[in-house]
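**Student:** These notes open a run of structures that come right after.
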Structure 1
Amino acid sequence: MHDSRYRRFAAALGIVGAAAGLSCGESPTSSTSFGAPAALQIVTGGAQIGAAGQALPDPLTVQVLDAAGHGLRGHTVTWTVQGGGTLFARAIPTVTDSTGLVLVFWQLGPVLGAQGVIAHCCGLDAAFSAQAQLPLSQRVQLYTGGGQQGTVGAPLTYPLVIQVLKADGTFDTGVPVEWRAISRGSSYSPANTQTDSRGQASTTWTLGTVAGPESTAVFVRGLPPVLITAFASPGPPVRLSITPRAFPVLGVIGDTVRVSANAFDRYDNPRYPFPVIGVADTTIAQLAFVLYDYVTVQARHHGSTFITAQLDTLRDSVPLTVLGFSGVSVGGSNVCGLSLPGDAYCWGENSDGGVGDGTRTIRPRPVLIGAGLGLQLPSTDWHTCALDVSGHAYCWGYGAEGQLGDGSPDYATESRQTSPVPVAGGHLFSSIRSGRRHSCAVAINGDAYCWGGNWSGQLGRDTITHTCYGGTTRCSNWPILVAGGLQFANVTSSIWEHSCGVTTSGDAYCWGLNASGQLGSDSATSTCDPYFPAPCSFTPLHVEGGVVFKSVSAGDYYTCGVSTAGEGYCWGYGYYGQLGNGAFNNSPVPVKVAGGLSFVDVQAAPHEACGLTTGGKLYCWGTFVATPAPVQSNLVFTSFALGTEGGSTRACALTLDSDLYCWYAAIF
């Protein structure tokens with residue numbers, strides 16, 4: 001309002017100034033003769049009422065007249081202010097225009113009551129009067145009680161007091177006053193009142209139940225509302241709460257979870273200080289990283305404990321479990337393990353559903369798989385397979401080449417199963433292994449069966465069905481018997497295109513692709529894949545060298561095994577030193593792993609192999625290290641597994657007390 005008024009004044013002043021400038025700059029001339037000044041007449045602006053300190057709405061205008069009432073041009077008018085205030089004009093002193101008029105604007109002084117201005121010209125005076133009143137914004141004001149800090153749900157220490165004044169600045173008594181909450185939950189006692197003999201009204205403000213800034217508005221009819229603020233602080237703590245309320249199960253020693261804890265008042269407002277977080281049994285887990293508002297808790301040993309929080313006498317706790325395992329497998333960015341109570345767990349990237357929890361969501365920590373199925377240790381890669389206690393096989397994950405073996409006619413289009421599905425055929429198996437695009441298993445009678453992709457003969461028998469990849473390559477989504485009538489103790493499936501097994505008599509056989517000598521025999525001369533004309537065999541070939549094997553492990557274009565005498569052997573592709581014999585070249589027949597170590601198990605990953613010695617020490621070779629090197633030398637292991645994740649080798653191993661350790665890149 002004030003801004004628009006001043007713009008109006010400025011426009012008027014421009015007009016007046018132009019006229020005044022003309023009067024002052026030129027001599028009075030006229031074709032008509034007028035008499036001497038006889039009157040100084042008020043035209044506008046007399047007897048106004050306005051807000052103290054603000055400009056009056058109407059200008060002060062006077063006219064110089066002769067005795068005949070003619071306006072006289074070019075006469076100087078001076079002004080005297082009485083009682084304070086300021087006059088505004090284009091030029092002062094002001095000079096009458098051609099009609100004898102001159103004007104100024106009057107901004108009242110700050111003092112309430114009567115104020116005046118006198119115009120002087122030619123020995124004549126004209127007196128203006130105005131009554132200065134309180135501005136509306138100053139007629140209701142906070143007297144005391146603003147800006148307090150209190151406790152949620154409680155009355156403020158001091159009452160709120162406002163004062164209402166009349167326009168002349170005197171106390172306005174008996175005026176209705178309403179106290180109204182802007183913040184939710186506030187209340188007032190009383191909420192409606194009247195001003196007393198001093199124009200004052202008061203109330204007690206009880207703050208709401210939500211901590212933070214609060215506001216109250218005071219309403220008096222006809223006047224602008226007054227805003228009063230306060231700050232509501234949380235009340236005394238009555239409970240603690242740890243976040244999260246349920247922790248994921250941890251499976252790998254060294255894995256961490258983030259933990260925070262807060263104290264809350266009776267209205268659930270969080271408050272400081274933060275509770276102290278701890279671990280009830282520090283042999284199971286420990287605090288690894290501590291900040292003011294959260295900590296990380298790290299697994300140390302399998303078992304169950306509690307994460308605790310304490311603040312004075314208040315306490316909270318949430319259970320935490322670290323799993324112990326009896327077996328582990330690694331592959332395709334997934335890890336699976338069999339817990340000590342005998343439950344199957346998997347975790348990992350899960351992009352193809354290989355974890356088996358019914359989703360394709362990343363699972364960074366173990367989730368229970370196949371509840372009620374009684375699954376044994378799963379074997380995992382892009383897909384995962386496991387046996388139940390009776391020997392029935394289940395698979396899940398990626399299955400476009402038939403590697404799930406479920407017999408579904410739609411397996412090539414329904415290329416993934418995110419939960420365990422039964423393997424077709426009704427066979428009972430004693431062991432099972434998942435490769436990347438095929439699977440193999442040993443039946444309880446010693447027969448070997450394989451299923452999945454067969455473009456290089458990795459299923460151990462030719463298949464004439466072409467239902468994979470648009471019908472261009474061989475495959476089977478049904479277990480087929482490996483040719484040769486051999487009785488196997490165990491089998492292995494590579495991440496690509498060959499398979500191997502050890503018979504009950506200790507002879508090793510391999511079948512599938514032989515481009516780098518990974519079958520351990522030079523007799524494979526056939527070509528199985530027209531798009532990759534390399535040697536292969538659709539039927540098992542006896543691994544040369546006369547070694548009696550305990551087990552074999554198919555890697556990426558090479559194979560390793562351990563003899564019944566505890567010696568490690570590898571054959572096939574050796575560019576990365578993964579044959580372990582100190583050389584970086586291929587070998588079509590088994591070569592002994594250097595170092596004179598006695599192994600209980602040897603396993604092959606894409607470019608690295610590892611062996612577990614009879615003393616529980618782990619040695620690895622490959623990735624340009626051609627002889628065994630100790631890994632995790634401070635620990636003693638009972639079993640281990642190798643696999644790939646994101647192009648890197650991942651190793652997991654179990655200690656004597658069933659704790660699981662995992663790390664990337666087996667060679668340190």
Structure 2
Amino acid sequence: MLEKIINSSIRYLAATQTRNGSFPSYTSINEEKFDNAYLCESVFSTALILSSLSKLEETPDLKIIKRKAAYFLINQKSNHWTFNYWDRRSADYLKMPYPDDLDDTSCALAALFEYNPKLIDGDVLANFVTLLTILEIKEGGPYKSWITDNVTEKVWQDVDLAVNSNIAYFLSLHEVNLAGLDDLIEKAIINENYTSPYYTSPYPILYFISRSYNGQYKEKIINYLLNKQLVKSNWGNPLFTALSFSVLENLGHLKNNDQKNNIKYLLDSHRNGVWPAHSFYLGINPVGDKNRYHAGSNALTTALCLEALAKDQKNQNSKKTIEQKDPSEAFVKSQVVENVKKVIRKLDKKSQKEIIPILERNLVTDITQPIVLLPYLFTKMLGETGNQITNNQLIELGEINLQGWLAYFVYDNIIDNDGDEKSLPIANILSRQVYKKINNFSQNYPDFKNYFETILNKIDISNSWEINNCRIIIKDNKINTSAFVWPNFDDLTALADKSMGHAIGPIAILMLLGYCTESKEVKNLMLFFKHYIVARQLNDDAHDWESDLKNGQLTFVTKNVLNKFTKEKVDLKKDLLNLQKIFWYESIVEVCKEAIIHAQKAQEYLAKIEIIKDQSLFNQFLASVRKASQKALDERKQTLEFLETYKKIEQSKN
């Protein structure tokens with residue numbers, strides 16, 4: 001039934017799409033009835049529809065629809081990649097002219113990027129950044145809606161929540177987050193003030209916010225929406241229900257009964273390939289009377305309903321994957337998490353509030369970068385031999401891993417000046433729990449305790465070396481490189497020392513199976529982890545090099561960039577463009593080369609561990625490192641284009 005509904009809706013959209021690739025939008029005096037509405041040939045609806053359809057599984061018909069919509073949008077751009085509400089070839093563009101605006105521009109660029117990321121190259125991004133600089137209220141946002149030159153009328157100076165949320169979404173697709181936009185959005189969330197002069201209800205605005213927002217007030221949005229439900233199954237009409245469902249999914253609210261009711265309502269309200277139009281935003285007044293007009297279309301509602309169904313399908317498929325896993329895996333993980341939560345519950349309320357979000361973030365990422373389940377998964381790599389390890393032993397090792405990681409996270413944030421020193425007691429309590437577990441575990445395996453203490457000593461030595469050698473004094477955004485001694489990164493394997501706790505679980509399992517610390521199996525496993533961690537650390541440092549530099553942290557990457565800079569005195573604002581060029585022209589190539597070399601060394605040591613029968617998990621680890629390095633190299637060309645275009649734009653201003 002579901003597949004039939006989706007296919008019929010795709011056929012409807014194909015039939016509705018115009019020859020130029022756009023989708024018609026309408027403006028009506030009635031928010032629910034669009035039968036005799038005024039046709040508006042606009043960019044906005046087509047951009048939103050393309051974005052929604054990009055969430056669906058590809059089909060031949062869908063591919064054609066998206067290609068035509070993307071072609072239409074590309075033909076609507078200005079020379080500087082800005083967009084107008086109107087189709088520039090329509091009569092309304094001349095009859096009721098509007099300036100280009102950041103709302104249509106952000107939505108169109110986001111839709112094109114989702115359709116094909118290669119369409120949004122460095123030149124496009126440079127123009128967008130320049131546009132933001134011109135329209136910013138303050139550095140980092142928020143931004144004015146309308147793209148106007150030397151116009152002072154108040155109507156063109158507004159700063160709108162929905163518009164800035166769409167700006168935030170486009171930037172988030174490029175992993176850019178701006179504090180000014182977060183501040184505007186979070187102020188609205190705190191006050192539950194989801195209003196805009198361009199929208200007639202809060203639902204579209206919440207939808208726009210949820211596409212990029214990942215802050216601390218997600219639960220407040222969720223509660224607001226749930227309280228808005230008219231009945232358990234819907235929010236009054238298919239459009240608002242689809243938008244609300246997508247918001248809840250985007251924010252990670254997974255409640256089975258609510259979801260089933262919402263989806264059932266959407267399926268029941270579907271008729272002949274269509275979900276009916278409802279007011280999505282404030283429509284253009286075509287006759288100039290005093291009435292308020294509403295804009296929407298069957299096509300827009302249908303696309304948004306299809307997006308909601310696609311999100312539900314993806315969620316259901318994820319649940320099936322989880323359900324198909326070995327039941328002992330779920331048991332081990334649940335026991336580890338519950339036992340660690342018991343320890344956390346003994347902390348004071350403030351400490352609990354601080355550590356629980358860190359725990360929850362770990363549980364989300366544990367699927368791709370396992371910490372809780374690494375000991376368990378390692379036993380599965382050993383085939384029949386792994387069955388000698390009991391669930392109780394795996395639970396204990398999982399607790400050591402998880403509590404050790406939580407303590408490490410807090411310590412590392414304090415060392416990097418990202419955390420509060422008042423959190424130190426939390427890390428100490430968790431560390432003591434780890435020591436306690438190790439002592440219990442090591443009663444019959446003294447060799448393991450000595451090995452564990454060696455790893456911890458290396459972690460402490462590594463942290464001490466980093467604090468004493470890898471900090472830069474920054475004064476008034478300036479660095480004097482002649483005033484400090486460069487740290488020595490000749491031996492990159494030292495980068496792994498502070499993260500070698502990752503290897504404790506698998507090493508313990510080998511020792512439980514009778515292997516000593518001097519065995520080839522243990523040595524090769526340690527060398528695998530050492531080189532894998534180095535490769536991953538290099539990728540992380542390449543990703544974070546700008547923020548590390550601004551925070552006064554010397555890494556292999558930031559040292560590489562500064563060493564290639566010709567001046568001893570560095571102005572982090574004025575010289576940033578030149579530093580970026582050094583990074584993207586030279587440093588990134590060297591860093592990625594090193595990461596790939598260490599990934600290859602890890603692969604070689606992995607191949608020598610004969611007890612491992614199934615290498616697929618560790619191969620996935622290495623594949624993710626190689627993929628990250630390759631992605632950085634692929635982005636190099638795009639970023640260099642961006643830097644060159646941005647430089648030309650800046651020079652043209654002078």
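Readers should treat all values here as calculations from the given coordinates under stated rules, not as data from a laboratory. None of the values given here were measured: they were computed from a predicted structure. Cβ atoms are built from the backbone, for glycine too; each structure is taken alone.
**Student:** Compare FRET efficiency 1/(1 + (r/R0)^6) of positions 171 and 355 (r between Cβ atoms, R0 = 35 Å, to 0.05) across structures 1, 2 and report the one with the greatest value.
**Tutor:** When FRET efficiency 1/(1 + (r/R0)^6) of positions 171 and 355 (r between Cβ atoms, R0 = 35 Å, to 0.05) is computed for each of 1, 2, structure 2 gives the biggest number.
**Student:** Which of 1, 2 yields 15, 27, 14, 12, 15, 13, 4, 0 for P(r) over Cα pairs in 20 Å bins from 0, in percent, as computed?
**Tutor:** The structure behind it is 1.
**Student:** For distance in nm of label points 7 Å out along Cα→Cβ at positions 123 and 443, find whichever of 1, 2 sits highest and give me its label. Write down the numbers at each step before the final one.
**Tutor:** Working: 1: 14.3; 2: 7.2.
Top value of distance in nm of label points 7 Å out along Cα→Cβ at positions 123 and 443, among 1, 2, belongs to structure 1.
**Student:** Between 1, 2, which one scores greatest on distance in nm of label points 7 Å out along Cα→Cβ at positions 147 and 371?
**Tutor:** Result for distance in nm of label points 7 Å out along Cα→Cβ at positions 147 and 371 over 1, 2: largest is 1.
**Student:** Given a value of -20000 for helix-only ellipticity at 222 nm (-39500 (n - 2.57) for each DSSP H run of 4 or more, over all residues; to 500), calculated from one of 1, 2, which structure does it belong to? Don't skip to the end; give the middle numbers.
**Tutor:** On the way: 1: -1500; 2: -20000.
Only one of 1, 2 returns -20000 for helix-only ellipticity at 222 nm (-39500 (n - 2.57) for each DSSP H run of 4 or more, over all residues; to 500), namely 2.
**Student:** Let me ask something else. Identify the structure, out of 1, 2, from whose coordinates relative contact order in percent (Cα under 8 Å, 6 or more apart) was calculated to give 6.
**Tutor:** Corresponding structure: 1.
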